[in-house]
Each structure stands twice: as structure tokens, then as C-alpha cells.
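Enquirer: Listed next: structures, encoded as C-alpha cells.
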Structure 1
Amino acid sequence: MGIESYLTGFSGGVRYAPVVRYNKVHVYIAPEDIQEAINYLELKEVDSGANVIIFTLENDSYIKDCRIIQEDKVVSPLQIYLDSTQLKGRGEEMAEAVLKKEIIK
């Protein structure tokens, strides 16, 4: 569809350090492409229990140093770290694993 998307959070973090299981996709998409992605993927807005979380890609700083891992575009390890620390559950564990494996070398 030509929609640029970049994995983050657990779904991006496991590409760098597969230390947790996840059941939610966290992804950055440009604001002008969000509705098209929602329509194409047939997503529905819910009040709770979401399994796809879309973050607005407001500028290129979020995707600076992005990488292609397993054919997926993934934000940088630093952005994964920042985003994962905000996630409930095992977000801090994911952030710490990416920090140790990819950032502090």
C-alpha cells in the first residue's frame, strides 16, 4: 500500500532482544497514512483490550537510525528503549534488554 510503518515497543524490541512475548503491535505511522492503514487492515477502535497501538509519526526524529530486521522496519534501539519504558507489564524488562544488547556495547 506504500504506507511507511515502523515497529516499536514490544513488537520492535523483540527484533533486537527477544526476551518477552507480546500480544500487541506497537507501530509508528505518518498522520496522513493512519486512516488508510486502519481501513486496509480493517482495524476497529476499542475502549480496552487493543492489540494494535498506532503512534503518530510526527517527525523524523522517531525513525532516526531505524533498521530493517527480519524484513520489518524497526525504530532505533534508543527509541525502543524510550518507548518500552512507558509500557506496562514487562516494558522495563524489554527496555533494559535492548539497552544492554544494543545501546551499551
Structure 2
Amino acid sequence: MKRDLSLDLLKIIAIFAVVAVHTQRCLATGELYNPVVYYFFRFAMPLFVMCNGYLILNKDHFDFKYYKKKILRIIVLLVIWGVVTFAYQFFFVSYTLGGITL
């Protein structure tokens, strides 16, 4: 299958939008620096999903081993980042719940 440059351009736009979304929230307080930018660039993840769905649906054959490998990698990354995020929030971010600081 020949490379589609328009899909590459859409992915580049989505990459910049993801960076814009992730840099608009303060990690310590959770407050938005610029809500307009944050909500304007929220199209990034659906754009990635649509581009990759288009590429998957245009394949001639379905290779179960390939998709199994990809799904397992995604699950491993989700678990690793979930642990890192939990550890960060547990050790560095305090929450209040009903007047009790957690």
C-alpha cells in the first residue's frame, strides 16, 4: 500500500494538538492555564483514531498475531503509565475529601 501524505499531515496536526492539550493543565493543581486552547484542540485523539482506523480497514488481510502484539503493547503501556501516575499522585499531590487531606 502506497503511503498517503494527507494522512501523514493529519497525524502531524494531531500530534501538535495533543501537545497543546497536555500542556494546558497544571499537574500540581489540575487547573487549566488556557481553557480556550485546551478545549479547541480536543479533536486530536478522535483524529488519531480515525486515521488509524482508516489504515486498518484498508488492509488486504487480517493478521491476528500482528493485532495481538499491538494490543498487548498498548496494555503494557497503560499499566506502566497507570502505576507511574498513581505513584506521582500518591506521593506528590494531596487531595481533600470531606475536609480530610488524603
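Taken together, the values in this text are just the output of simple stated rules run on the coordinates, not laboratory data. Since we're looking at a predicted model, the values are computed, not measured. Cβ atoms are built from the backbone, for glycine too; each structure is taken alone.
Enquirer: For structures 1, 2, calculate relative contact order in percent (Cα under 8 Å, 6 or more apart) and state which one comes out highest. Don't skip to the end; give the middle numbers.
Expert: Numbers: 1: 34; 2: 21.
Result for relative contact order in percent (Cα under 8 Å, 6 or more apart) over 1, 2: largest is 1.
Enquirer: Have a look at 1, 2 and say which one yields -9500 for helix-only ellipticity at 222 nm (-39500 (n - 2.57) for each DSSP H run of 4 or more, over all residues; to 500), as calculated.
Expert: Working: 1: -9500; 2: -22000.
Going label by label, the one that fits is 1.
Enquirer: Work out the source of 21.6 here, i.e. which of 1, 2 gives that when mean count of other Cβ atoms within 10 Å over residues 77-84 is computed.
Expert: Values: 1: 21.6; 2: 10.0.
The structure behind it is 1.
Enquirer: Upon calculation of Cα extents along the principal axes in Å, for residues 21-60 alone from the atomic coordinates, which of the structures 1, 2 produces 27, 22, 16? Show your work: numbers first, answer last.
Expert: On the way: 1: 27, 22, 16; 2: 48, 19, 9.
Computing Cα extents along the principal axes in Å, for residues 21-60 alone on every structure in 1, 2 gives 27, 22, 16 only for 1.
Enquirer: For structures 1, 2, which has the highest computed value of distance in nm of label points 7 Å out along Cα→Cβ at positions 53 and 69? Intermediate results must be reported in sequence, preceding the final value.
Expert: Values: 1: 1.7; 2: 2.6.
Looking at the calculated values, the largest one is 2.
Enquirer: Separate question: Given a value of 2.0 for distance in nm of label points 7 Å out along Cα→Cβ at positions 13 and 45, calculated from one of 1, 2, which structure does it belong to? Don't skip to the answer; put the middle values down first.
Expert: Working: 1: 2.7; 2: 2.0.
So the calculation was done on 2.
Enquirer: Determine which structure produced the value 1.04 for Cα Rg over 2.2 N^0.38 Å, calculated from the coordinates; the candidates are 1, 2.
Expert: Details: 1: 1.04; 2: 1.45.
Computing Cα Rg over 2.2 N^0.38 Å on every structure in 1, 2 gives 1.04 only for 1.
Enquirer: One of 1, 2 was used to compute mean count of other Cβ atoms within 10 Å over residues 5-12, and the result was 11.4. Which label is that? Show your work: numbers first, answer last.
Expert: Numbers: 1: 23.2; 2: 11.4.
Derived from 2, not from the others.
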